[in-house]
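Next up: some structures, all given as C-alpha cells.
No lab work stands behind these numbers, since they all come straight from the coordinates. Since this is a predicted model, take the numbers as computed values, not measurements. Cβ atoms are built from the backbone, for glycine too; each structure is taken alone.
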Structure P
Amino acid sequence: MKPQTIRHLIIALLTTTGIFHLAVALLGTAPGLGLPLTIFGLIYIGLSFYVRSDTNDGSKNHSRNAIIATIAASTIGLGLGGSTYLANGGPFALPIMFAIDIVIIAFGVMWLIKVSKKKA
C-alpha cells in the first residue's frame, strides 16, 4: 500500500471515530463519559484535518509530525478509555472505538516505516 493511501485511510478512520465519539457523548449512552468522549472526538476530528493538510511541517517527510501526533493521541485514548472501560464497563460502542484506535496506530506506524524506507 502506498503511503498516500495509508494517509487517506488514517484520515477516514480519524473522522469516523471522531464522529462516533461525539455521537456516543451526545446520545448520553455513557454516563460520566460525555466530556472525555467529546474532547477526544474533537481531537480526532482536528487531527484528521491536520493529517489531511499534508503541510511541510519542518520534518524530513511532510505530515510526519501529524502522523506521530495521531499515533500519540490514539495511544492515549486507547489507554485512558481502555482502563476506564475495564474498571467501570460502558456501552458496546467503546470496544469498537478501541478497535479503530488500534487500526489507526497500526496504519500510522506502517506509514512511518514506508516513508522512512522511501527516503532512505
Structure Q
Amino acid sequence: MKLASINVDEQGHSYFGEVESADKDDKERQMNIAHWQLWQTQPGHFVDFKPTEEPKCIVMMSGKIEITVSSGEKRYFSRGDTFLVQDIKGKGHAHRTIGAEPCNAMVITMPTVMSATAA
C-alpha cells in the first residue's frame, strides 16, 4: 500500500510524493512514535503555509481537508485516508477544512530523527 507524503526538496519547496507502507519483503513497517492525539477542526478552518514541527502520520476519521504544497498542487483527504507530513523545514504546506462537517483526525507524531524524504 502506498501513502501520500508531503516532503521538502533542497530549495525548501514542499511537494507530494508516495511512501510504501511495507518493505521490499512485503513486511509491515514498524515506526516509533513520540505521541498521538485526536484533532478536530471546523469547516472553513485554514492554516497558511508553514512547515510541520515534527514528522506526522495523519489518519482521517471524518470530514474533508484540502492540503496545498508550495508547488501549488492540491490534494484532498477524507475519511479512511492516511498520509504523511514530513516537511519539517522550508516553506511548508497550507491546509483547509472543507465541506459541511468537522474534520476529525488521529495525528501520530514521530520522533524528528525518523524523518525521511520520500519521492
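Quick notes
- When relative contact order in percent (Cα under 8 Å, 6 or more apart) is computed for each of P, Q, the largest belongs to: Q
- Entry that produces 3.1 once distance in nm of label points 7 Å out along Cα→Cβ at positions 73 and 89 is calculated, selected from P, Q: P
- Read-out helix-only ellipticity at 222 nm (-39500 (n - 2.57) for each DSSP H run of 4 or more, over all residues; to 500), computed value -28500, structure in P, Q: P
- Read-out mean count of other Cβ atoms within 10 Å over residues 1-8, computed value 18.4, structure in P, Q: Q
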